[in-house]
Structure 1
Amino acid sequence: MKQRPYTLTKEIRRHLSVYALLVIPLVYYIIFKYIPIWNGQIAFKDFMPLDGVLGSRWIGFGNFTAFFKSFYFGELLRNTLFYSFGKLLISVPLAILLAVTIYESAHPRLARVVQTFAYLPHFLSWVIVYGILLVLLAPGDGIVNDVIKAFGGQAVAFMTDTKIFPTIVILSDAWKEMGWSAIIFIAALIGIDPSLFEAALVEGVNVPQRIWYITLPSIRPVIVMVVLLRLGTILDAGFNQMFMLYSVPVYSVADIIDTWVYRQGLLEFQFGLATAVGIFKGIIGLILIGVSNWLVRRVSDSALF
């Protein structure tokens, strides 16, 4: 008996409801991801809105040169990399620790409550988080400064101190995103073969040894994937957070590439410059992912591709 030839049309008709779910994300990516690629050419033009994308004058790498020769370029790059790597080194280990703690908990109800409260801050906007930080850290009537003054100390301007501000940025981001980031690790932990833990129990392995020799190695591919994906956006240090938290007194340690682009590229209508910086960030991210993936593949069997 001959089999009917496979056709894409028949396959779509057979699973129409499944393919229908792809319509909304497909339209989203076409409008907001693929169509803007055409407009990316303004990075190489002296873009004038009245002239349009095609009518604007070509200037080659002029926008890139303007960014690289900017007086603040070194400071911007330093701050951006500092916050990006700082968040990576703090947030990812904390998310893994939270996930392992919840997974190893002997009290399922308590674990669910902790998990719920841990990922709720992710849904708070940075406007709300900024208000919370002001209530805690304000030099006049902040709770932390009230405690300091109660013990005879002097009030500290946490939000305008260039030495303290970077720590506030990194820790507030870790608090806000730690629970949400832990979800993917919890999912990976659930997929571990229970027989491994049963064998470890028979061998008399204690909890720390079980975590170190079974749990963490089992989720290593997921950890590698998360780290590699974070490296791909290493020049995205968190515009929304910085825009809400920074102020003129801490510009030297708080101004990052995205906030500079906002001021120079958008407020001053230098759209070509803003696009050029976006392309620069994308190229750096692509290179970092490729190099990191190559290094990881050489030293282990876990890699993104």
Structure 2
Amino acid sequence: MKQSATLATALAAGAVSKATVPGLHVSTNVYPWTTFYKRQGKDWGADLDRALASVAAAGLNGYEPVGQSPGQVRALGPLLKAHGLEMRSLYVNSQLHDPASAKESIAGVLAIAEVARDLGCRIVVTNPSPIRWGSGEDKSDVQLVEQAKNLDLLGAGLRERGLTLAYHNHDAELRQGGREFHHMLTGTSPENVSFCLDSHWVFRGCGDSQVALFDVVRLYGSRIVELHLRQSMDGVWTEDFRGRGDIDHVRLQEELVTLGLQPHLVLEQAVEAKSPNTLEAEEAHRRGQAEVRRVFAGFAAAQ
């Protein structure tokens, strides 16, 4: 009963659209495109119109940008429309562990989200910023309690605006027994804070463990409204998304269907230093979105 209620909530919030499930709406986050462009010595933002044309040409339905300001998000509207792309979700940074900056950060996210909502966005994904990006410094218990409180406040503010907040993590939050990751989900209300499962960051953050990944699905599956999808082979990110590799996404799909869930699908197949260098961004995403549709075809069959 709880699972059905969660699905109904997600449907109402726009996390799932029954009308589009048969064709499976597949979006992409901006991050992987920037990694492909960077290794080719290109700047993703130099010609965004041309870049978004490549996203559409790869066969993707949607685009999840990183929202930096209301004006930046507003400017995306005409470009997305021109290329037939939807913005069902938005990724935005937040700084919530410090009471001195949290109020301003929440206000900034809400301002960006209101513009995004008017462009069709229904899910706002945030990964609360660390103390310092790239450092090994962990937040104190006091900072974690503060961050969870503010994450819940942000989620409540977004819910009042008809939007769903989805908590996202990288690998750092899984250090120290995963205390930051777990407290962001146990220390917040499910009504205010949903979950964007980035399967590979959970896998990597837990020492390349599928056991840990599927434990997370069992613990927090009912809160998943979005998936960030990436694959690796022997710990190294592949250029194109694959259903099976280090992570068994076929099994992930099956477990989500069993839970009665059909999260928003966002391809985030980036490249890193040791990744193969055989594909350009558009071809990698063309192959990737086709594989996502194959692997998650069970979503349509569950209707």
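Derivation of every value follows stated rules applied to the coordinates shown; laboratory data play no part. Computed from a predicted model, the values in this text were never measured in an experiment. Cβ atoms are built from the backbone, for glycine too; each structure is taken alone.
List of remarks:
- Origin of the derived value -14000 (helix-only ellipticity at 222 nm (-39500 (n - 2.57) for each DSSP H run of 4 or more, over all residues; to 500); candidates 1, 2): 2
- Which entry (1, 2) yields the derived value 21 for relative contact order in percent (Cα under 8 Å, 6 or more apart): 2
- Structures 1, 2, by percent of Cα pairs over 29 Å apart: label with the highest value: 1
- When mean count of other Cβ atoms within 10 Å over residues 153-160 is computed for each of 1, 2, the largest belongs to: 2
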